[in-house]
Structure 1
Amino acid sequence: MKKNDRTKAKTPKGFLFSAVEAAIKKPGRKDLALICSEKEAVMSGMFTTNTVKAAPVKLDMKRIKAGKGQAIIVNSGNANACSGKQGAKDAAEMTGLIAGGLKLDQGAVYVCSTGVIGTPMPMDRIRGKVPELLRGLGTGTIHDVAAAIMTTDTFSKVVTKKIKVGNKTGTITGICKGAGMICPHMATMLCFIVTDLKVAKTALDKALRGAVENSFNRITIDGDMSTNDTVLIMANGMAGNEVIRESSGAFKTFVSALSGITHELSRLIVMDGEGATKIVEIEVKNAWNKLDAEKAASAIANSLLVKTALYGNDANWGRIMAALGYSGTAIREDKTDISFGKVKLVKNGIATGKDKEATAVLKKKELRITVDLHIGKASSKVLTCDLTEAYVRINAEYRT
């Protein structure tokens, strides 16, 4: 199965899609897209915790308080971030154009942008393409939208699951984009999830928070947090099921399916890390508490020295030990074990002499590094990737 063909399953009932080429950054690809529900949907969202937030993020954070919506317009190529009062006007105008065309209240339309920071939005091009975007609504697919929101991604990311709720079958489909500037602490760069299930607002909020916490908040590519990170979920209820509430028997089933989608999407992001050649799971076990486990795993996963050693197939466990030492985690060097796959490279802080075996593990495309601190019972996992020359080249040339 090819990366960009992971699902061709039918999308949820009542959602329409469109994508067009607006040449926002450069011509040659679709870069303006629209997701629309045929009826008003319950909505939840999570956003970047970066103090510097893009204009679309600020607008969406206000509108999501209503807990409902019907359409999302999204563009790639320009982040509409650090764009001042004009950026805010541009974000609002984009939603206004869609609202006017679909005869919706403007508050029912959300906007997301991704791309270069600090460059004015080419609103003349966007205005000129919105009529085509609206005419094409329903002729496009969610795969078209997933492709249109890519920036440095090398493949589109789409995951679909179906679940039974009573005697009804519902569908959940998620798409995302992200390959660099990934260290979210909320969601990912852009993620849109649509479902035809009927879900109460409080239940949707809780399910989304849990799914994000255990997936997108557990990945890192380069330790950089975007100004535009957004995840939005729309539930239009057109599957006809009994409403899912936190007290419903179906709530756990819904949570499991949603978490499965965000987990798969998060893995695809790391797999597509800019210039990456391998995906690596860092697991810290038996830490004093959960926070310590998370700090330790994140320090290792974000260490440039660790990531370059991974690329070079160098089983340099000293870099891992150093990251543990500055992570702020309670550790005992003389109790710490480090394993690459099933190869225990360090026992009680001392090398076991199995560098050759550990190097063989490092040559795999997917691997796990396990750190056992032996001082508590808490654990944490983070997905990361290696750091290569290609990452430097991609980002050195990003604006050109």
Structure 2
Amino acid sequence: MRAVPVSKHVTWVGAVDWNLRDFHGFDTPRGSTYNAYLVQGADKVALIDTVKAQFVPELLSRIAEVLDPARIDLIVVNHIEPDHNSGLRDVMEACPNARVVASGSGVRGIAEYHDGLVVEAVGAADVIDLGGVTLDFLPAPMVHWPDSMFTYCPEDAVLMCNDAYGQHLASAERFADEVGVDLALDELKTYYSYILLPFGAQIAKTLEKLAAAGWAPTTIAPSHGVIWRGETVGRALAAYEQWGSGELRDKVVVAYSTMWGSTDALALTISDALVEAGLDVQVYDLEVASYSGLMAEMLDAKGLLVGSPTLHHGMLSRVAGFLQSLGGLLPKGRVGSAFGSFGWSSGATKQITDRLTEIGVEVVQDPYTQKFRPTEAELAAAREWAIAFAEKVKTAEA
């Protein structure tokens, strides 16, 4: 795959990670990319972001298609996390004349990651002229690390925003309209829900600053996945605005696991009752479901029901793992409850209820707990329990 022009002065020179399947718990069935961009002016050349260390040869090979890497005058580090920054020293060796810049927090982080390496700080007041082509900077703290920064090329209206607007998506195509906008938006939603959900308020503030600075990008070039251009830019911006608003729907996610089928029978009965009550319902058996896909469904769901049989007086470990992942995303405004089964000793539903409360989910109904495999009469009772929960979802504030 060759270097790809993004605009008149900007070229994609990043790397494609076809085989990535897990990104610290984020299921990535379509792989990912580590995007980097060359920006060429009449006098100087800048490289925006680097790549994961093992992909540096791929990056340098693409740069060499355009120009000798030694000609690069500036390296911009928009974010210091290792998937973007671990290859920095190797890239610097190939670009011996390059000045390296980052946000103030990024400068400190680079020194910590790279054994005291000193680079320069840039901020919102700084403009770097490459010769008729300029770079503006906007610190974007907690989108999604304290060091995060956006870089903008106003002459081409290209926003290079690192993890914002990114997706874990490896492809031979570089643009959302090429790979399929619906696919790109689905992956954008999954990435937002699992990586950026806790930072919705900070993202909204950063976008306000972007507008106040007069930045009006016609191309959004993130560090992962495909690039947004033309009408797809508006769709990506609108999606972030919607998700950042925290708007929820009359929708319930049912997440559970089972041992001998009893909790599975409850989950299916409960889910059917919720559907008949008029709710949008998504059902996930945690033995086979990926957390990342499940979190994407949680993004706009008012309700959450979590089910588990009892093992050693508590919930199954895969259910606990899901709740741990959910807790890190700081969900707000959700209502929920627990259900499950047990044999000689109960305990799972109490443990789930306590954990939901700790996470911030409002437990609006006592759990439904079943001994052994449910009879038809007991399934009917679970159905009534689900109908009562459906009414609480409908009346909950969105």
Structure 3
Amino acid sequence: MNLSKTLPFLCLLALSSCHVPRFFTRNFANITDHKIFPYTPVATGDSLYEFPVATQSPLATMKVTTKGVERNLTDWLDVVTSTTAFLIVQHDSIIYEEYFEKYGPEDIATIFSVSKSVTSLLTGIAVDEGAIADLNDPVTKYIPELLEGAPEFQRLTIRHLLDMRSGLKYTESYGSPFANMAKLYYGTNQLRQLSKLKFAHEPGTYHAYQSGTTALLGIVVERATGMDLGQYLEAKVWQPMGMEFPATWSLDDKRHRSAKGYSGLNTTARDLAKIGQLYLNGGEWRGRQIVSREWVRQSTTPNMANDGYQFQWYSVTDTYEDEAGETVYYPDSLAAVAAAGNLDFARTYARPSQKFPGSWYLESTNGAFYAQGILNQFIYVDPAKDLVIVRQGKKWDRGYLWLFAEIGEQLE
């Protein structure tokens, strides 16, 4: 390596943006990122709740087959995947709990975009308490600094943020140090970064998944409540629900102390399972309403105009296919609705096709929903099975929704 040529280039990078050196020295995202950022501590309360543990697991004999090799569930998770924690709760009891890669029940990990769903939970609590007056409030009511930015900020509402319809010109890319995502994640003043953004679409007119949108939502909650997200989480969720282990919420830096609402919660599998159980129970936890049932309903009822994404939660949806595995298209919405009436699906939605304009297809859902992080962190909830599954791991390595569905089929 020619240092005389390389050093000036590295110095230019360092001077051009203070986040760039951090991108190269810390890249890529890792579940241990809670160790590299300042944070707000989230303390447990005086009374802790532990899920009962089932004496016998109905999954003890479950087999998983991939690439022609059959293994039991635990061996498959250990050998084939990068899983660090896998926890299953059914009927309010732990029926499966295993840890790998030297992790244990007490070890926290960064949960990345699962944090978005928790930020939504805190938004709902702030609405319930009146700290946020109306979801149709403009974001500038709570973040007046944005009035100095693009004029679209004045038409951007909290509801737009919740449904990822901000319209921001934002690149959700993790490979470039100059992309919006890198600037946000490794930068030291997230509000300054966000306030410089322009808009690609009028707010409310276009759905696109963007971490910057949730970052704004987190700042709204902090401004509305007068508390760090971590402090608000501690007061309204962590201690009232008797979480077993302390958590942390990562900040942009020590000076600005703005929480990474889109990715910064660091916690354990057991306490994540309690969040899933809270939503399974309609926002109620052991006789106490933590967040309103209406908020949970809106968070978990599929918004098909948003591809089944609403209030920072995903709904599990399936496209209706023929025996050959091809999507079935209909000439108009009436034909699609008529066909839906003949199908044995719990809920079916007719959707206009973007691939073939003018035609329609069908999507169905069994009511299951989930939160997901970039390294396939999951809170998966299936109300029909009274089931919550949490997965944490070091890599994306494969999809898991198919596995969750298979687990559900094994259970009554």
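Which one of 1, 2, 3 has mean projected area of the Cα convex hull in nm², for residues 137-312 alone, as calculated from the coordinates, equal to 11.6? Structure of origin is 1.
From which structure (1, 2, 3) was distance in nm of label points 7 Å out along Cα→Cβ at positions 121 and 361 calculated, if the value obtained is 4.9?
Among 1, 2, 3, the structure yielding 4.9 for distance in nm of label points 7 Å out along Cα→Cβ at positions 121 and 361 is 1.
Computing relative contact order in percent (Cα under 8 Å, 6 or more apart) gives 21 for which of 1, 2, 3? Answer by label: 3. Have a look at 1, 2, 3 and say which one yields 15.0 for Kirkwood radius over Cα pairs in Å, for residues 105-200 alone, as calculated. Working through the options, I get structure 3.
Read the figures in this text as sums done on the coordinates, not as results from a lab. Every value quoted in this text rests on a predicted model; they were computed, and no experiment measured them. Cβ atoms are built from the backbone, for glycine too; each structure is taken alone.
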